[in-house]
Structure P
Amino acid sequence: MGKKALKDLPLQEITLRKYESPQNLDKRELTKKFLLSIGLLQPGESRDVIVDIFLQLIKARKNKDILDIDKFSKLLKGKQGASPPNIRRQLRRLRALKLIEKLPEGYRITEFGKLEPIINDFIIQFLVNPSINRMREYASNLDELQ
């Protein structure tokens with residue numbers, strides 16, 4: 001396998017998917033569709049422990065609980081992919097999209113807040129809009145070609 005040219009590596013990457021309206025979905029399925037829609041999970045992926053991790057963080061938000069790796073390990077005991085190293089990896093992926101934050105005591109939904117402002121204030125503002133603007137630049141340059 002050849003090396004990718006440095007200039008072909010994306011500066012950032014986001015995957016967006018649109019699914020049916022979230023009606024009559026159980027908590028896990030709703031969480032899964034959310035993570036699928038923002039590209040943190042691939043369609044048909046069987047190793048979806050990230051769904052359970054994020055769902056535990058959503059549940060913990062209600063009581064303002066902060067979860068550490070030990071708590072995740074206990075809550076997800078017996079789940080495929082729930083090893084501490086994999087839990088840490090999935091938490092890093094959630095942190096990269098600013099959905100969760102790491103505190104000295106553990107992890108929580110960012111500021112125990114709602115997800116919609118995170119989507120509006122970070123994902124759309126700093127990931128989606130700049131990507132769309134760059135697409136427009138490429139399109140404009142292509143339109144200039146003779």
Structure Q
Amino acid sequence: MSEKLITKNRKAWHDYQVLETFEAGIVLQGTEVKSLRDGRANLKDSYASLQGEEVFLHNLHISPYSHGNINNHDPERTRKLLLHRKEIKKLIGKTQEKGLTLVPLRLYFKRGKAKVELAVGRGKKHYDKRRDIAKRESDRELKREMKQRQRH
């Protein structure tokens with residue numbers, strides 16, 4: 001499986017507890033695809049929403065194509081996501097639960113097609129984030145100690 005990563009949403013892992021992930025295609029214009037191939041995209045404040053039985057991606061910033069003309073795309077337009085009907089029904093059920101939201105995790109090319117990895121996530125509270133940081137620090141310390149002991 002050949003995947004070429006375009007961009008990741010690192011903040012999503014920090015702000016949300018990821019419960020389940022889905023792979024979705026994106027409806028794009030020609031100049032958007034060319035910009036993505038140049039790696040000019042940003043998922044930072046983006047999110048997905050359900051409207052009827054369709055899923056849309058909001059605030060995905062794809063920079064205008066440098067060699068484009070007057071017909072260049074709008075950088076932050078709302079883009080439709082392509083999912084199977086069964087997956088959309090599952091997402092409808094999940095997002096109706098209190099506190100769950102759809103967050104894009106990463107954007108990549110798979111077999112020449114642009115894909116986005118969507119996650120159903122629950123927003124973390126401030127104390128959850130602090131706990132995660134403390135755990136990561138303690139794991140780092142433990143690994144450092146183990147490495148020191150192996151050397152001696």
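One of P, Q was used to compute distance in nm of label points 7 Å out along Cα→Cβ at positions 32 and 88, and the answer was 2.8. Which one was it? Here the read-out was taken from P.
For the read-out distance in nm of label points 7 Å out along Cα→Cβ at positions 72 and 112, a value of 2.1 was computed from one structure; give its label from P, Q. Going label by label, the one that fits is P. When volume of the Cα convex hull per residue in Å³ is calculated for each of the structures P, Q, the largest result comes from P. When helix-only ellipticity at 222 nm (-39500 (n - 2.57) for each DSSP H run of 4 or more, over all residues; to 500) is calculated, the result is -10500; to which of the structures P, Q does this value belong? Label of the source structure: Q. Suppose you compute mean count of other Cβ atoms within 10 Å over residues 16-23 for every structure in P, Q: which one lands on 8.8? Derived from the structure labelled P.
So relative contact order in percent (Cα under 8 Å, 6 or more apart), computed for just one structure, reads 32; which one of P, Q is that? Corresponding structure: Q.
Computing distance in nm of label points 7 Å out along Cα→Cβ at positions 8 and 120 across structures P, Q gives 4.1 for structure P.
Rule-based calculations on the coordinates, nothing more; no lab input. Fair warning: this is a prediction, and the values are worked out from it, not measured in the lab. Cβ atoms are built from the backbone, for glycine too; each structure is taken alone.
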